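Every number in this text was worked out from the coordinates using simple rules, so none of it is lab data. As the structure is a prediction and not an experimental result, all values here were calculated from the model. Cβ atoms are built from the backbone, for glycine too; each structure is taken alone.
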Structure I
Amino acid sequence: MGYRNLEFPDDFLWGSAASAHQTEGGNHNSWSEWEKIPGKIKDGSNADIACDHYNRYKDDFDLAKELGHQIHRFSIEWSRIEPNQGRWNDSELGHYESVIKTLLERNIKPMMTLHHFANPIWFRDMDAWLNPESPELFGKYARKAAEVFSKYNLIWNTINEPMVVATLGHLFGEFPPGYKDFNKTITATMNMLKAHGQAAMNIREVYDEKGLEQPLIAPVLSVSYFMPANADNKEDVELANYLDNLYNQEWIRGAVTGIIPDLDGNGERYTPLENSVDFIGLNYYSRQVVSSELDYLAGEMAPRNPNLERCEGLDWEVYPQGYYPIIKSYWDNYRKPIFLTENGIGTLDDMLKQRYIVSHLQQVYRAIEDKVDIRGYLVWSLTDNFEWTQGYSSHFGLVEIDYKTQERHSRNSAFMYRDIIRNNGLTEELQQRILSNWR
């Protein structure tokens, strides 16, 4: 096929993403305890050391700078900052101040996430997101973070992938706390929605009290492109639409409208959600094909397409064609700016990693051509890291890590991505070189 130069908007931001528990090492939280249970982590590993990013963040951000990154999304670890309920650790707050300063000194925009899967032990022991007090407890943590970090020019993410926390932790039992209960899933989902509102409200109040210009605040969503196994089967189509609404749309609709969804349709307004979404963060990796003949909510999945390349361990199909309609649906439904906060593939095949990035960026450009307000694109992830239930068996990094020595080595995909950043888009030559022999 023929290619053309795809030039992105002048103010478009390019970068990468990571999270505290997956990279830092030395954390004691709900996930570090989960890792001790035999069989929970597929390769039997743990994140006790991970990438030692807690000690090596300056070197890692030097790499990000060398690779041309303009924005970096990271998370702060709630269990470090509030190790006991209501008791704040000033030393750890100071550590994250240093993290932010290190990014700013390298002219990399910080995008900071308050919650990326892991909970403090005390919060876990209170039933975490099943506790009706959880939104207010999270709001207090957000307020403390704002009091300390508001002096810096950063973008705020409240909760990363609430639907993953809800479904994998409460419906499918793969993440802590390990439940398989639909009602608990709904309770956790709604409490995280309220928690997002509480966090945004508290952050805004602190900025107002300090007389500061309001920052950008947003939740970050995990999104899948739901497809019917048989497009001619009415029940398959209805199931795909139902799951798209339940997983992709219901939560963010509540955040944007300020109305808590209710399965009976009797939603109630929740004041803290007002003015809580300045943009929407979208994490996209793959599609999900669903069949009405299978019980999706019990974990029954349609067979994978053997002709599609896949992510290591997680078995996600490479399906860039789903990226455009997903992006477009959020713009059409909510008219909020979009940051593409995670996109990438776990693989040791670096040419596949390069094909993945380029083919997905082609879909991003389609959306930009259709007037979707997309502010930036972040590869998951800067370095290889601890990939939750996969342990270290899935390699998402632009930068390879030798876990025995903690040495970092930039992959060819990192240099290709640097070229994309320098060109602020995809050149005809790069697309031809990377994609021409792709089946």
Structure II
Amino acid sequence: MFLDISIFSIYIFILLLLGWKARQKNPTQEAYLLSSRSLSLPALVATLVTTWYGGILGVGEFIYTQGISAWVVFGIPYYFFAILFALFVAPKIRRAKYISIPDLLYKNYGPLAGLIGSFFILFITSPAPYILITGILISYLLHIPLFYSVIAATLFSIIYVFKGGFNSVVQTDKFQFLLMFGGFILLFIFLVVEYGNPLNQLEQLSLSQQSFNGGMSFQNILVWFLIASWTFIDPGFHQRTAAAKNPATAKKAILVSVLFWFVFDMLTLWTGIYAAALLPNIDPLMIYPLIAEQVLPPILKGIFIIALLATAMSTIDSFSFLSAQTFGRDIIAYWNKKNSDPEIEHYTQIGLGLTAIVALGLIWIFPSVVSLWYTLGSLFIPPLLIPVVSALYPKIKLPGNNIVVLMISGFTTSLAWFLIGTLNNNLYPFGLEPFIPGLIVSLFLFVGFLIGKSKV
């Protein structure tokens, strides 16, 4: 216990030190929110890779129950959409010099579309799933009640961002990048030495766990695949692309990140396969801590738990800051016409507090990591995907009033489907998951409005 507390304390101290040292005196708006658009290739890769893996326990849960299909759901689709983003979207974002997705919507579609988009972004950027994961890990490591560990996770992950802004996020992400890869490489080596070829462990699993569909229906896999289009409207992707020192760096960083994502996916997948084969009848959410406890000596086990914490906390600070920026700059400051550099920093800091409250509320409503991902993705991707992408391509950009109708219709369709299904034991109308009708309505309206525009 003392050893675990010591390792945890050292980790938090280093994190706070790095975040505090990254602060700037009287930063400009671009300095506080985007590190003055000066990020190099290594810094961009580190912050892109770490931010993408906050839901590490949720991934483990999925691997334990669904086997190798976890890679089909959480790996391949994200590589696909990330590569498309790098080739066709990232350079346009960097050249356009927008600060945020709501900023993009305000400038292209007007105040109402920007406001609606800002509220949608608040939910997409909620750090709730990652706070829950970090809280579970702190509770496991320090043996304290989950309620207190969730509060601690929230405070530890945002305190250094309060003054340092995005620059603190980037500097701490470099440290956490090393921890997350080092921890999983360590665990994988011990598992191979102790239990041999991981393919032999795969053979011990059920046929559905060995299959690429994991027993899921085609529609279910399709929805998960489409949820990966989240990449196009991911505020973290947009923020990091905007913070790159030039368009070429932004494009290259995302492509390099895909390679690192693949390596880390293989590490998490095969360590998860070992856990599924060797540890039957355990809590699926805890497969990584439990398999580490079985094969790693005490000090290394503590370091691995810290690696898990780093994986989750690197996403909390990023999402918390993005959500706070949306609260502070894109809603409060915009509508109060308070746009000076000190005011933007002040309102973003207020947003950090509001973000924490909203996140804790979402955890109370959806106390499951995978449920949070699936629900938020199904509700908020359909109304945002087309407006964000089309804003970057003038030839297919629609008038603001059309975009407002599209956003409201796409969201209300998905929400209606979700509520009806929830009230009927997850039996949705026509057997369609909420994501699909929301996206169909958005696409139908987009094509209709585009045809109408061309006839004018």
Structure III
Amino acid sequence: MAGYNPVCKEVCVLDLFDISPEAEDFYAPLAYRMRPAKLEDIIGQEHIIGPDTALGKALELDNLHSFVLYGPPGTGKTTIARIIAVMTKSHFEPLAAVTAGVGDIRKIAQDAAQRLKFYRQKTILFVDEIHRFNKSQQDVLLPFVEEGTLILAGATTENPLYELNNALLSRIKIYILKSLSDENITEVVKRALKDEKKGLGLLDVDITAEGMKMIISAVKGDARMALNIIDTAVNSFQVDEEPLLLSADLLEKVLGRPLVKYDRSGDYHYDTISAFIKSIRGSDPQASLFWLAVMLEGGEDPKFIARRLIIHAAEDIGLADPHALLVANAAASSLQFVGLPEGRIPLAEATIYLATAPKSNSSKTAIDRAVAAVRNSSDLTVPPHLADSSHSGVKRLGKGSGYKYPPAFGGYVPQQYLPDHLVDAEFYTAGDEGYEKIIQAFLQNLNPR
């Protein structure tokens, strides 16, 4: 079979049964071919693998420890682990958390112990998606990590602090990889276009500035995705090795509508809703709308967003603007009635209203104080004059006796409403923002001090 092979740099004939490295590279995706072979070739993660970092020093001193690489997709987690295995002359044993069983782990550990005993060679157990390891898998792995039988190198896109048990966490180091910057993605793409051995340097492919911007916007810091887009464009549109210019118009045919990477049950889900609420709380409508759009584009359940708006309206705005809760509830009701995509509009309206409303958490603080008082009180007896007196027989028990009916006194009359031991308690304190200034004035007028 004839084809252009960037490895042998010529049009060559490949046997269908040829399994040489050159043949494998011919069919391998561009992202695979462009994987760095040295740590210094990895882009954007200098804070982890630089010479003055903890991991860099450990490699320099040949004192490698078990670790987990935590970060977004396409940032180099697997590549770093493989390079470290080569650098330390360790045996590299990949394991998929979703398919591996307890027996697999024991077999790998047994082989690692033999390898260490007879050949003095360390074993790096690389567990992809380590956050999917269940309790049994983690319990079996723990003693082998503790004894140094093998070095655990995990990779995950989910926060390991939530997914791994404390015993395992105490024996590993966690390194956080960053999403690649626009400049990093640009460097990755240009390197692939120029590399004549592993990349597309011999195929006369170039990219416009607008095309680069489109890729950067689409991949959201994922180098692997950027290279896959380039690979697809070249395979789809280059004819007979003629020059190919990756313009915005051409790339749009490859990309279609870019998808937002969003895990509705993962770490990014919680981080995004947190950013959304904190932006509203911080009275920043621009940021609030941005994070709302991220969730909508990522496929977040809009009812979840609506529920959070209702909670925020009561918790962080409260009586500073009582209409905020009404607006949030109206948005939730509208969403239920019309659905998406039109439902995004009432959600946006509520988001803007809440972000620009005065803020007060006095309602939340007040009920929390009251609940604490209830939990700490040994006596919750209702004072007799406040007790129910609707039944004629209870008057003999003194219930209702002495109660002053406020309308009979012009709408207000001083009297005790709390149990004796809490008579001076203050749970609610009116704030100085929005409608609460009116409440504050009302209460001060009732009880001038």
If you rank structures I, II, III by volume of the Cα convex hull per residue in Å³, for residues 54-101 alone, the highest one is III
Taking distance in nm of label points 7 Å out along Cα→Cβ at positions 38 and 230 for each of I, II, III, the highest value is that of structure I
Value -24500 of helix-only ellipticity at 222 nm (-39500 (n - 2.57) for each DSSP H run of 4 or more, over all residues; to 500) was derived from the coordinates of, among I, II, III, structure II
Matching 3.6 (distance in nm of label points 7 Å out along Cα→Cβ at positions 110 and 190, computed) against labels I, II, III points to structure I
Candidates I, II, III; Rg and Dmax of the Cα atoms in Å computed = 32.0, 108; producing structure is III
Distance in nm of label points 7 Å out along Cα→Cβ at positions 86 and 422, calculated, reads 3.8; among I, II, III the input was structure II
For Rg/Rh (Cα atoms, Kirkwood Rh), for residues 206-253 alone, structure among I, II, III ranking highest is I
Comparing I, II, III on relative contact order in percent (Cα under 8 Å, 6 or more apart), the highest sits with II
